[in-house]
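Coordinate-derived values only; no laboratory data. Nothing here was measured: the structure is a model prediction, and the numbers come from that model. Cβ atoms are built from the backbone, for glycine too; each structure is taken alone.
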Structure P
Amino acid sequence: MSGAIRPGAWRRLVAPGLAALVALAILLALGAWQVERKTWKEALIGRIVAQSRAAPVAPPSAESWDPARDEFRHVRVTGHFRDDQETLVHGLAPGETPGRALQGYYVITPLVRDDGGIVLVNRGFVPTELKDQGQRRDGLIDGETTVTGILRASEPRGMFVPEPDPKRGEWFNRDVAGIAAARGLGAVAPYLIEADAVPGQTTWPRGGQLRVDLPNNHLQYAFTWFGIAACLVGVFGVFAWRRLHEPADQPSSG
């Protein structure tokens, strides 16, 4: 009978069954891990948004700085800019036309605080044609000033980001320690302040370029792994049914 299970047929499913079981366990574990990552990412995004929108507070001291806790905190500092020591970092910024970015530089300027400490401030973006400080002198700030902005850790250099050339002033990532060393600033705060936008500002550089936009695709990743697991169960079910119900080998007549 073609519908009957042949004696001993179950033994032929042991090896493929174990392999399928191991693969299924891995797929389910990956799906569960993505669910956990989704929960973690949602908490992280919530913390970052809350900190970045809160009223500005004093930044932490260098000794108490903890990136996991303090990064993206909204802070306020007062001091004097050292415009003669500014550093330009290659970058892009959103243009007036959606989808078309502006090429230019981020202006990193040391701020000497009232207590003598120095913190690097990303004052904002300038287009390429305003690279020369002489072309934007109306944007320089003389005397004491107060800056509010978002606290950021030093930006690591990615695999495809060119190495800096301090002698030529070519920088491609906001490297706090590297910029401080190249400028001979001595000890500086181990973080950077991304300056807020100034309402109605018409001068350059222009702050407020930081976009808090962390992708959270873990739910669709979880569905993908769980979907593959379901497909595996279906495919193995069909395979097992055929293996159990295939007709016995016919003896050779030769």
Structure Q
Amino acid sequence: MSVALITGGSRGLGRALAEALAERGWDLVLDARTAGALQETADGLRSRYGARVVALAGDVTDDAHRAELAAAARGLGGLDLLVSNASALGAEPLVRLEALAPEGLRQALETNVVAALGLLRETLPLLRAAAAGSVVVVSSDAAAEPYPAWGGYGASKAALDQLAAVLGVEEPGLRVWAVDPGDMGTALYAAAVPDDDDPRPRPESVAPAFLRLLDLRPVSGRYAATALLRAAGAGAGEER
């Protein structure tokens, strides 16, 4: 049975990915800071799919919590996929760089980059031992495009992209993908830009892009969910 560890797994994209993997028969280790929402997600996955789900509430910036997550994956038999999805904005709502407090930038870097590296270090032996060990880091178009007010968050995601790129070179036996999911209607986006009422795609519509990576196992690198979904649609059209 394949095992995935997903941080930020109680809502948004993390929850959508957990649902998609559980539907495929995967077992899961899920992390989130809010215990009630995390438990609700885990209970739903168990009842709908019969998945083994270990739900551990905590903060990924905490060393002990990361060690607990790795131990939970080991208890399920190993780890095939690590998804670093938990994110911090650095300011809510987002602000221009002139107003971004240094402690806000530190929080974004600590959660989005330092914690991701710490969890990777905890789980790397398990990933190396897997038949098809894979790492996904959830990036953002703000890592590559200069959007006003997204500077601190974008900088942290750009750093995460580079961390993933180097890991892909250092660990040729693994697949390491940084994925830009594109616009989504999530609580994170609502906190970032609370006055934006434009409808955005649901995270469930983006999850198939991540599944496509697992199915095709392309080389390590940075991928956009929109491109993966377009390619999947084109392939389906050719088959018909």
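Observations on the structure shown:
- With distance in nm of label points 7 Å out along Cα→Cβ at positions 30 and 134 derived as 2.0, matching label from P, Q: Q
- Identity of the structure behind 61, 19, 17 (criterion: semi-axes √(5λ) of the Cα gyration tensor in Å, calculated), options P, Q: P
- In terms of distance in nm of label points 7 Å out along Cα→Cβ at positions 14 and 38, the structure with the greatest value among P, Q is P.
- When relative contact order in percent (Cα under 8 Å, 6 or more apart) is computed across structures P, Q, the figure 26 traces back to P.
- Read-out helix-only ellipticity at 222 nm (-39500 (n - 2.57) for each DSSP H run of 4 or more, over all residues; to 500), computed value -15500, structure in P, Q: Q
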